[in-house]
Structure 1
Amino acid sequence: MPVITRRIALAGLVALAATPALAQTAQITGAGASFPNPVYQRWGEGAKAANIQLNYQSVGSGAGVNQIRNRTVDFGATDAPLTQQQLTEGNLLQFPTVMGAVVPIVNIPGVAADQLRLTGEVLADIYAGKITKWNDPRIVELNSGVTLPNLAIAPVYRADASGTSFVFTSYLAAVSESWKSSVGAGTSVKWATGAGARGNEGVAGTVRNTRGGIGYVENAYATQNRLATVQLRNKAGQYVKPTMETFAAAASNANWNVPGMAASIIDQQGANSWPIVSPTFILLPTNPTDAAKTRAVMRFFDWAYTNGAATARELEYIPLPETVQNAVRSAWGQIRVDGQPAWPAR
């Protein structure tokens with residue numbers, strides 16, 4: 001082979017060896033909660049630099065749990081944590097990724113964002129069909145100086161099995177005895193009134209297009225769609241606005257030393273605490289059939305813990321404390337592949 005030809009061939013081999021990313025990009029699929037979808041999509045864009053390609057479908061927590069149980073995705077996502085028994089039966093490991101807030105959104109002519117004040121009890125009675133007009137005396141009493149129209153309230157709820165519904169109804173059950181005894185908390189409940197919509201996206205869109213509408217969404221959807229949120233009275237009796245400061249105040253009370261790391265941050269103490277804050281969770285097989293995929297999922301969330309905090313805050317989610325992130329990494333080591341820990345990923 002002529003010298004020049006050999007040099008060109010060697011140069012080509014060096015170039016291929018130096019740029020293996022295209023051949024080694026790991027593709028992972030996940031499905032489930034719409035609550036964290038905005039931050040997962042942004043993390044997915046960032047993780048391309050780490051040779052990880054994420055395909056995440058925002059189909060609701062219930063569907064996400066079903067899909068990982070059936071092993072049709074590499075990971076499932078849910079805002080409603082599974083019990084230890086459910087995890088054991090499904091051969092699943094559960095871990096949190098980020099925290100977010102559920103906020104009521106309204107569409108009331110003449111009422112600006114964060115102008116309306118509500119209590120949890122009033123909110124529960126709206127969704128129970130006991131309060132049906134925006135100028136109901138109980139709402140008027142909470143809102144001195146706010147002109148409330150003689151307009152029917154149009155509640156909007158999640159039509160699909162939803163972790164956001166689980167968080168919202170858990171709050172209503174915590175603050176209203178009548179709601180707790182008649183409806184309770186769950187990913188799907190029997191709503192007394194209103195209209196259903198699929199996903200946080202669907203609830204946001206329906207409220208935006210409905211005069212007199214009220215709904216509940218993860219805060220990022222309210223911010224991105226410029227929807228009017230409300231002030232809520234918290235456990236300390238203070239009316240607080242949905243802000244990163246009030247979300248973080250509630251999140252600081254989380255107790256992670258529970259099975260499945262299923263910390264509850266509903267109706268926490270503190271004068272500045274927003275009352276509806278929750279972690280969101282990932283479900284991974286403890287008996288993976290594709291070890292490479294499982295390790296790639298771990299690498300993705302390890303990347304997100306290390307590099308994704310600024311993005312999370314930008315979207316008004318609360319990153320996990322570093323101690324919790326490290327506890328998750330330790331938990332990953334419980335997954336075994338060929339007798340060896342799946343984490344650290346090789």
Structure 2
Amino acid sequence: MNRRSILLGAGAALVLPAFGARAQGAQITGAGASFPNPIYQKWAEAARAAVGIQVNYQSVGSGAGINQIRNRTVDFGATDAPLNQQQLAEGNLLQFPTVMGSLVAIVNIPGIENDQLKLTGPILADIYLGKITRWNDARITAINPGVNLPNLAIAPAYRADGSGTTFVWASYLADVSEEWKTRVGVGTSVRFPAGTGARGNEGVAGTVRQVRGAIGYVENAYAIANRLITTQIQNKDGNFVKPEHDTFMAAAGAADWSVPGFAANVVNTPGANSWPIVAPTFILLPTNPTDAARSANVRRFFDWAFKDGDRLAQELEYIPLPQATKDAVRAAWARQFGA
């Protein structure tokens with residue numbers, strides 16, 4: 001599939017999920033991660049006609065989404081940073097994955113074309129640590145023979161809000177850099193030693209587009225939608241791979257969904273063709289909903305997405321969940337809420 005070709009149609013075979021009678025005009029609200037926002041908006045558009053549910057999803061970042069569902073100001077929260085079992089129990093929340101996505105590095109370097117530049121995890125970590133400051137640094141030029149890299153200052157951009165995207169990015173940097181792990185660590189909000197913050201994947205993408213020499217990290221769909229320049233990254237096996245469907249799928253195949261809360265780790269998995277920064281994204285649903293009908297409609301919406309949303313996900317280069325994982329999610333719903 002051509003990474004730049006996004007089909008915007010929503011046609012798919014439509015099957016009603018078995019959560020009671022169809023509720024024409026039903027409305028549900030959600031808030032959180034910007035990582036899955038493109039596919040949630042696309043699913044919402046299609047599901048309005050398919051199952052009569054209108055979804056209002058606000059891309060406000062994982063941290064805000066977690067807070068809103070804890071405060072019960074929305075029907076579901078969305079996060080890329082999975083909660084642990086204690087956090088889920090304290091918040092009376094059920095966590096389940098919906099889709100997997102991939103983070104990419106985006107750059108704005110004069111003369112550099114899409115996927116032309118090669119970077120490694122340790123180089124990315126040192127850029128965000130403030131240790132590599134110019135694009136013609138010897139470590140970068142050494143792995144990019146024949147590429148004309150300018151003597152231009154590197155301007156790192158990062159998420160300023162509480163962000164599951166940052167959690168995934170920081171998890172990757174911690175995996176490839178001991179200094180990052182000990183000095184900065186992992187979290188939805190970390191203190192970046194270098195660079196400028198922006199709100200949301202949208203803000204980071206906008207900053208990179210506007211600033212010469214910028215580098216940032218966003219979900220792959222944002223790079224495509226904004227026609228930003230992505231890079232190759234060296235994977236755990238030592239191979240430089242491009243951000244494309246085959247490399248995303250190679251990494252996704254290593255996910256272990258048997259862990260509590262479905263919190264599979266797909267960062268820097270081995271494999272000759274694996275993209276190194278792949279992650280699932282999660283929904284948080286109250287186990288003690290204040291409105292049982294709205295909670296049921298949340299499950300109807302995602303059940304429809306599991307049945308009929310895979311094509312839309314793939315068109316945006318997200319990675320659908322394996323069928324066995326979808327079935328396990330439905331079983332978790334049944335245990336918690338009944339049929």
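We did not get these values from a lab; they are worked out from the coordinates using the rules stated. These figures come from a predicted structure and were not determined experimentally. Cβ atoms are built from the backbone, for glycine too; each structure is taken alone.
Thinking only about distance in nm of label points 7 Å out along Cα→Cβ at positions 284 and 316, which of 1, 2 has the largest value? Largest value of distance in nm of label points 7 Å out along Cα→Cβ at positions 284 and 316: 1. Out of 1, 2, which one gives 3.5 for distance in nm of label points 7 Å out along Cα→Cβ at positions 196 and 252 as computed from the coordinates? Comparing all candidates, it corresponds to 2. The value 1.6 for distance in nm of label points 7 Å out along Cα→Cβ at positions 132 and 148 was derived from one model only; which of 1, 2 is it? Derived from 1, not from the others. Match the computed value 2.3 of distance in nm of label points 7 Å out along Cα→Cβ at positions 124 and 236 to one of the structures 1, 2, and report its label. It was calculated from structure 1.
A value of 43, 22, 18 for semi-axes √(5λ) of the Cα gyration tensor in Å, calculated from one of 1, 2, originates in structure 1. Given a computed value of 27 for relative contact order in percent (Cα under 8 Å, 6 or more apart), which structure among 1, 2 does it belong to? Source structure for this number: 2.
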